[in-house]
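Given below, in the form of structure tokens, are the structures.
Values in this text are rule-based calculations from the coordinates and carry no lab data. Computed from a predicted structure; not experimentally measured. Cβ atoms are built from the backbone, for glycine too; each structure is taken alone.
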Structure P
């Protein structure tokens, strides 16, 4: 087993995953530095969502390693991975998955409440993020009374309110109109930089990818293009290959 580089908050080597008999990832390696915004790009079906789920511990790779802060995620038990996702990771899905019985602010505060944060503090934090995403006026409404754009903004507020160390965003602006999507992405990237949140963003939108520090392209479950990081420096795929050759 090869230890990951010290400056990578997330590191993966040789990830393989299949859906049934269909390969979804084939030998993908990468590294994400602390505080970095990484865009994972590629067409629909290229493996973006599968990669994010393997990195976040939602899926166990068929082969390969995933490390978070130099600790192996791929060897954790299912309950330990769930705890990691609650305490350290955030997730924004392509579609908003809100609890229908809860109001908007309760949905946004839910991760904090599950961690044991006090009711008043959790509500205050949730309301701050709802206001920043222009849905504060929806705070007392339940999801059935909201439109798609409002529900997605609340899902984004829920992820940001928890201040995760790593936020995984799976094409979060797909259900939004262009102007709404641009505003949500600006809020997301600004919040990530001001709160030092590492972001892994899956997208097929070049404008969204342009907001990231670096991009990684997938096609048919494989990385494409030269494996270079910022300013042309080698990224984790090159480092992993070098580690294996030592």
Structure Q
């Protein structure tokens, strides 16, 4: 995500020299300097005091150790977190800034087709919300939520969501082979079907349920497939799976967000 944000900012016209990246890995610093023209630091120093916005993109378990040496320099900045599990209270306490926005992105952000759920603490102004939106615009869409706990649901739906889609694509590829096609043919058909159906749902004023019903003739092929899915309670199981993901997101917040 850090690379996606960096690349998006540079492509949208932000000079690389205006961006500072802190990374202890020398090889990574060299790559970032080469690819994006950014300035890099191996360790926190007073250079960070120049930043009006700080993006946190470290592993949750590493956050406290990463934040401690930065805190003396970044208390006056806006903070955007793309870390899972670290709640805004913990970020505010570790950085000395109440101006914290949490983001829950997903992997299609890497190709500019993602969506990020956003929560801003009360101290974040409307102008700063717009600043965050501009920073994330190259990665895809954004959706603000009213309370921080809603990010657990966002995590379950869109954060983990690409894996659900890949899971169904895998299943369609397996079915293709069972029916005499190749796995590659199944993949081609599945990808085109998911992409087309998603775009149809996006453009249509009708609900997904109505669109589904339009494809389903009683006694037909789609009816046979959906009846089988209903008999095995796939929809109910899918809902339960996402509730399990939401609960796990809450648990991770309890674990890392102290």
(request) Looking at relative contact order in percent (Cα under 8 Å, 6 or more apart), point out which structure of P, Q has the largest value. (result) P
(request) Work out the source of 0.55 here, i.e. which of P, Q gives that when FRET efficiency 1/(1 + (r/R0)^6) of positions 59 and 211 (r between Cβ atoms, R0 = 41 Å, to 0.05) is computed. (result) Q
(request) Identify which of structures P, Q gives the largest calculated value of mean count of other Cβ atoms within 10 Å over residues 99-106. (result) Q
(message) When distance in nm of label points 7 Å out along Cα→Cβ at positions 51 and 131 is computed for each of P, Q, which one produces 1.2?
(response) Q
(message) Quick check on the output: 62, 24, 21 is Cα extents along the principal axes in Å, for residues 75-186 alone, derived from one of P, Q. Which one produced it?
(response) Q
(message) If distance in nm of label points 7 Å out along Cα→Cβ at positions 107 and 147 is calculated from each of P, Q, which structure is the one that comes out at 3.2?
(response) Q
(request) Work out distance in nm of label points 7 Å out along Cα→Cβ at positions 67 and 139 for each of structures P, Q, then name the structure with the largest result. (result) P
(request) Could you tell me which structure in P, Q was used to calculate helix-only ellipticity at 222 nm (-39500 (n - 2.57) for each DSSP H run of 4 or more, over all residues; to 500) as -11000? (result) P
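Suppose mean projected area of the Cα convex hull in nm² works out to 16.6; of P, Q, which structure was it derived from? Mind showing how you got there, number by number?
Values: P: 13.4; Q: 16.6.
Going label by label, the one that fits is Q.
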